[in-house]
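So, here's a batch of structures to check.
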Structure 1
């Protein structure tokens with residue numbers, strides 16, 4: 001299954017999309033039947049943000065209390081989000097996480113692997129904390145621009161990031177190959193075949 005924007009759920013920079021969409025032919029040449037489709041990701045946003053906020057509060061809450069000034073604003077926000085959670089919030093996220101996992105198992109009864117962009121943007125200015133706009137869509141928090149990665153994390157499925165080439169400006173773009181739960185070998189075999197066919201990992205960007 002090929003998911004250029006994870007079923008319309010993530011904003012993807014045009015440069016990334018252009019490189020990604022060219023990869024469909026690579027998989028077809030390898031003998032794959034490429035179909036555009038995506039697992040059911042309804043609720044994945046809430047699951048990830050809720051469980052992440054809980055983890056951040058548990059792991060970093062004491063540091064926030066003792067040395068708040070040492071933490072950047074985005075981290076403070078994420079820890080405080082965890083402190084606002086209730087037992088009902090955690091129960092809801094846990095139940096939804098289980099539902100998504102079962103839906104993913106069903107999805108991979110139809111497909112061997114899912115191929116999606118790793119990052120929604122090409123590498124950006126080192127002085128910027130995160131991209132605030134992608135393809136005309138505002139990214140309101142430091143998490144928004146990473147949806148293409150953390151939606152996959154919620155699935156509980158093995159994923160492999162593989163070089164996919166370079167944008168017109170010479171910046172690297174990657175694809176992620178995702179397989180059914182506990183199918184790490186399948187993911188590695190598909191990734192190895194893709195890397196052998198493209199050779200992207202042996203190339204280096206042309207930068208000033």
Structure 2
């Protein structure tokens with residue numbers, strides 16, 4: 001059975017929007033895109049490569065799918081993470097997208113809880129969620145997230161899309177791993193604390 005794993009870059013104030021480049025996602029007038037590279041190092045690259053190479057599939061919202069497809073669908077497959085992203089299934093949760101040009105992509109529609117539960121039943125390994133703020137909130141609401149892998153960056157952005165909003169769903173988590181990179185990024189792994197729920 002598959003597991004849903006959210007792997008995200010996140011600021012101290014909870015923002016996950018446009019981490020890699022200034023023009024990645026300017027929705028809402030976001031002006032601080034590209035906040036990850038100044039703190040990036042080999043530890044972060046290895047973390048993201050492991051998350052991608054070891055995945056059984058990616059589960060993405062529409063906007064994150066479009067961003068990743070634009071950045072990686074034609075990239076050099078010599079890089080293991082790129083090869084993995086092109087190879088593994090990509091499940092896209094969207095009610096407005098109908099053109100899925102990136103290879104091995106398929107649309108997930110209908111009731112989110114039952115559709116993702118079905119995907120978990122059919123998947124060996126991890127279904128990794130990158131970005132996808134609205135999708136992440138929906139997955140949390142339906143208690144479908146098994147693990148969070150968060151790279152907490154030493155930056156406060158003040159505005160932008162957050163992984164959790166003020167209507168967040170209560171969940172208890174258990175810290176299962178942590179590390180601090182030389183650049184002050186805290187790598188945190190949390191699993192659901194089912195025993196306390």
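Each value in this text was obtained by applying a stated rule to the coordinates, not by laboratory testing. All figures in this text were calculated on a predicted structure; none of them were measured in a lab. Cβ atoms are built from the backbone, for glycine too; each structure is taken alone.
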Practice problem: Identify the structure, out of 1, 2, from whose coordinates distance in nm of label points 7 Å out along Cα→Cβ at positions 5 and 21 was calculated to give 1.1. | Solution: 1
Quiz item: In terms of volume of the Cα convex hull per residue in Å³, which of structures 1, 2 is highest?
Solution: 1
Quiz item: Thinking of 1, 2, which structure, once semi-axes √(5λ) of the Cα gyration tensor in Å, for residues 101-140 alone is computed, gives back 32, 12, 9?
Solution: 1
Quiz item: For structures 1, 2, which has the highest computed value of mean count of other Cβ atoms within 10 Å over residues 53-60?
Solution: 2
Self-check item: Origin of the derived value -7500 (helix-only ellipticity at 222 nm (-39500 (n - 2.57) for each DSSP H run of 4 or more, over all residues; to 500); candidates 1, 2)
Solution: 2
Practice problem: Consider the structures 1, 2: one of them gives 1.6 for distance in nm of label points 7 Å out along Cα→Cβ at positions 117 and 133 as calculated from the coordinates. Say which. | Solution: 1
Quiz item: In terms of distance in nm of label points 7 Å out along Cα→Cβ at positions 37 and 77, which of structures 1, 2 is highest?
Solution: 1
Self-check item: Computed 0.05 for FRET efficiency 1/(1 + (r/R0)^6) of positions 85 and 165 (r between Cβ atoms, R0 = 25 Å, to 0.05) - originating structure among 1, 2
Solution: 1
Quiz prompt | Winner on relative contact order in percent (Cα under 8 Å, 6 or more apart) once structures 1, 2 are ranked, highest first | solution = 2
